[in-house]
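Scrolling down, you'll hit the structures one after another.
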Structure P
């Protein structure tokens, strides 16, 4: 694997040392760095981080998470082509949450090898291969 698209939840958990998913998120990032796997996400991720931060009255934490995330990931733009493809995928997958389909579309459009998330409902997505971070950590021990 050369590149993986990471979901918003991984960046949020990786920034919260008290979270029960912090250790897995951190180990996932460390494994990818060690293996030279490029981590990517889209501009939508940063909007989601700030939405969660504002909703929880933690604007400062959200800003810190975004700034740290910019050091870790490559950011893909959402273009009009992305939106057109997203609308098509959403029409074919109405059971999925809209913002998740936008992430999966960005992953697909940019030829990223897989989408990594803690969201179990996305594991059955047929847009791109979807992995739990634990799967990547255990994927190959060498």
Structure Q
């Protein structure tokens, strides 16, 4: 199974995907950012040809591999704290832009796609979020299996 983690800088994607990998016994392929991020940053550059190319790649990727897309969200202040702790530059205007852009792109491009999970990190430990993701993956797979059995 392929699990793709998307979201703005400092939301906790990398830490969260490591926790999910551990809970799932490292049996999956985990990707820290992919097409959604490519599209978000292409939009920022107003690079419409890349946006269209990445949309097509996203569709083909979903059709070929049926990955799970995990959108990791966090409050701007939590993201800011995470970036500062890693010694990275903090640009609040860019953080606000990323937050809005990821919301828009994720919901627009993956609307109706059954293997998407949104996790809100704020106020929750990484472990709790990882458990929520693992539980959601199991529920989605159970629904898919139940639909196949009909």
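Given a value of -20000 for helix-only ellipticity at 222 nm (-39500 (n - 2.57) for each DSSP H run of 4 or more, over all residues; to 500), calculated from one of P, Q, which structure does it belong to? Present the calculation step by step, with values, prior to reporting the outcome.
Details: P: -17000; Q: -20000.
Clearly, the read-out refers to Q.
The value 42, 38, 24 for Cα extents along the principal axes in Å was derived from one model only; which of P, Q is it?
P
Suppose you compute relative contact order in percent (Cα under 8 Å, 6 or more apart) for every structure in P, Q: which one lands on 29?
Label of the source structure: P.
Tell me which structure, out of P, Q, gives 1.4 once distance in nm of label points 7 Å out along Cα→Cβ at positions 73 and 97 is calculated.
Traced to structure P.
Given a value of 26, 15, 9 for semi-axes √(5λ) of the Cα gyration tensor in Å, for residues 57-112 alone, point me to the structure among P, Q it was derived from. Kindly include the intermediate steps, with their values, before the conclusion.
On the way: P: 26, 15, 9; Q: 28, 13, 9.
This value belongs to structure P.
When mean count of other Cβ atoms within 10 Å over residues 105-112 is calculated for each of the structures P, Q, which structure yields the highest value?
Comparing P, Q by mean count of other Cβ atoms within 10 Å over residues 105-112, the maximum is at P.
Bear in mind that the values in this text are calculations on the coordinates, not laboratory data. Here the structure is a predicted model, which is why all the values come from computation and not from measurement. Cβ atoms are built from the backbone, for glycine too; each structure is taken alone.
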